[in-house]
Structure I
Amino acid sequence: MQQLFDQRDHIEERRRQREAEEASLARNRRLDEIAARKDQLWRQVETAINLKNQTGYREAVDKLGDLREVAERDGERAAFDARVQKLREAHRTKTAFLNRLKQAKLVD
């Protein structure tokens, strides 16, 4: 009986490993897609911010979160942070946008 339990545990562990590997591959594919259109996404961030409404700010922050993930993966976090800092400075009067950046932990 113990052998059956051990076998079940082994099968379950292999299933968990396979799911983790699949999730990792899917995440990497997603990040590759984002990286391929990085410049386009930065332009979309600016466009969304310039809508000057909550929907635009939410869209901008969502895209910035994706861009941050790519920057972290690719070792470009400093460049990302510098670009976000420039956005903060350019849009310093848009407090709702700045608050969303803080809530998303994109800035300190």
Structure II
Amino acid sequence: MKVEKKDKYIIVRIEDNIVNNNVDRFEKTLIEIIENEKKDVILDFNSIDYLSSVALSVITMTIETISSQDNELIIINGNDRIAMLFRVTKLDCIVKILKNEVELLEYIN
């Protein structure tokens, strides 16, 4: 997991599928960002194709916390499987999902 700090937002580049053996690290990273940065958080799913149910729970809690700070959680580079997972769980109704960084830059600016 790589964290890139930008002026207006933070990008978290997820490098491995988020499953039970690494979900704690994922959650800890997001909590640290939320507590210390107070910016929009971008989750880049370019390198993954699977999220566990626990990872979805962490994302849901993150959305709630970030929203209460008047910031936003945005997903980029999710594949079809990830997009379907967000549709089935209705998370696509409460989180912005963009195809790539070009769309992200258009949306942010």
> For which of the structures I, II does the calculation of mean count of other Cβ atoms within 10 Å over residues 3-10 return 12.4?
Replying inline: II
>> Quick check on the output: 1.24 is Rg/Rh (Cα atoms, Kirkwood Rh), derived from one of I, II. Which one produced it?
In response: I
> Of structures I, II, which gives -13500 when helix-only ellipticity at 222 nm (-39500 (n - 2.57) for each DSSP H run of 4 or more, over all residues; to 500) is computed from the coordinates?
Replying inline: II
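No value in this document is a laboratory result; all are computed from the given coordinates. Please read these numbers as outputs of a predicted model, since none were measured by experiment. Cβ atoms are built from the backbone, for glycine too; each structure is taken alone.
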